[in-house]
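Any read-out appearing in this document is the output of simple, stated calculations on the displayed coordinates, not a laboratory observation. What you see is a predicted model; the values in this text were computed from it and never measured. Cβ atoms are built from the backbone, for glycine too; each structure is taken alone.
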Structure 1
Amino acid sequence: MELKYILMGWNDAYGEIQDKEDTLDFYRNSYEDEIEKEILEEALSSLENWSKYAYKNKLLFHITALIKDNDQPYADILFNDGNVIINFIDEFNRIYLSYTFGGNHHPKKLFLESLYYFIYSDDKEFYACSKSIKDVQYIFTPEGKLTVWNRYIEDGKLYEDVKEATKAVNVNNNWELYPKLDQYDSVSRLKRWGEDELTLPWNKNNTL
């Protein structure tokens, strides 16, 4: 599957791509109190200029990955403060899986600290991830510690439980070179583990 990347942001509350002006306004509102106005407006003269400025200064910027054959949104890629978040998007424009890469562990590499997936009540309509009926989060450390949080709604009540691996897990595949600007194929990979390394317990429709 071949991807293409656009610099407009993803609105996860509505399941749609933001237009150019809304994306630039989002960055402007985020930094108008932190960056001198003249410098900020020059950086915001285009989405391309902002991505270069933000990448260099480790500021916030979004990329939306699309499947090249049909323009279906594939992932929202978020850079911020040396960290990278990949929010994978299904055919109903719902976020069903999120990878969080931390940039504080190695001068040139990211480490996948968190895998977070969402399960919805049906597979026929859009939901924001805040409306999921179940979510599970795998939390990793570079030393191989694994903690799994399981949260679900049943009979209108929220339940959660937590489990920890009794021994260190293999985290070799959690490491990722920090992406170069405009080169996002590797960091946006969905498959990172072998079949017997990490079981991902969802079905093809991301539902129970």
Structure 2
Amino acid sequence: MVKTEEWLKPFWETLRDLLSFFRNARFPHMIIGGIAVSLVGKPRATQDIDGLVLLKGDQQEEFFKKILNSDFLPRLSGAFEFARRRRVLLLEHKESRIKIDISFADLPFQEEALERKTDVSIDDLKIPTPSPEDLVIMKAVAHRPRDIADIEGILPLNPDMDLKRVQYWVREFARVLEMPEIYKDLEKLLKARSKRGRRKRY
């Protein structure tokens, strides 16, 4: 367990309330996005909190009802209808006004990633995050310049990653999305990582 880092302090109470909500509601969940990157890899600036939740059957409507009796508010009118269509619920914390985006897991990879999540303990709070491998996969698929930079921050700090898993899933996403550049750019990052590792040994 480590003490709260400076970058996390502005999010602390919001994160505590969000994780308490998820635990009490008993929905499988974890924190993704910039906060997860900063916990698993190199800390970076972020303005919001991103989460992933697994809802099955009629649990989506149950989830919406629980939100209405929580510490969180929808960020826009029609937020629940938007969430039904786009698979992401846009919220904000009542007290801090920090924005929160909750994505709904509906892919086999996402369900598997939730099963593989790991807890990062800071002070008395356990923060569920993706494994380093799964966070790299998420970032490779998102494929924005910021996501590429995030991968570059995760790889050196997690030398024992299962790269075969990363390559398998990114290759699959690249095929399904018809975006071969996703896999090609990942391979470039992995080759650069390998070269840095060889230089350190000599």
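To test your reading of the models, identify which of 1, 2 gives 2.1 for distance in nm of label points 7 Å out along Cα→Cβ at positions 62 and 134 when calculated.
2
Given a value of 119 for volume of the Cα convex hull per residue in Å³, for residues 14-109 alone, point me to the structure among 1, 2 it was derived from. It would help to have the intermediate numbers written out before the result.
On the way: 1: 119; 2: 105.
Derived from 1, not from the others.
Rank structures 1, 2 by FRET efficiency 1/(1 + (r/R0)^6) of positions 22 and 166 (r between Cβ atoms, R0 = 35 Å, to 0.05) and report only the one at the top, that is, the highest.
Working: 1: 0.15; 2: 0.85.
The maximum falls on structure 2.
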Legend entry - Top of 1, 2 by distance in nm of label points 7 Å out along Cα→Cβ at positions 70 and 150, largest first: 1
Legend entry - Of the structures 1, 2, the one that 20 was derived from, the read-out being relative contact order in percent (Cα under 8 Å, 6 or more apart): 2
Legend entry - Parent structure of the calculated result 1.37, given that Cα Rg over 2.2 N^0.38 Å, for residues 30-85 alone is the read-out and 1, 2 the choices: 2
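Work out the source of -4000 here, i.e. which of 1, 2 gives that when helix-only ellipticity at 222 nm (-39500 (n - 2.57) for each DSSP H run of 4 or more, over all residues; to 500) is computed.
1
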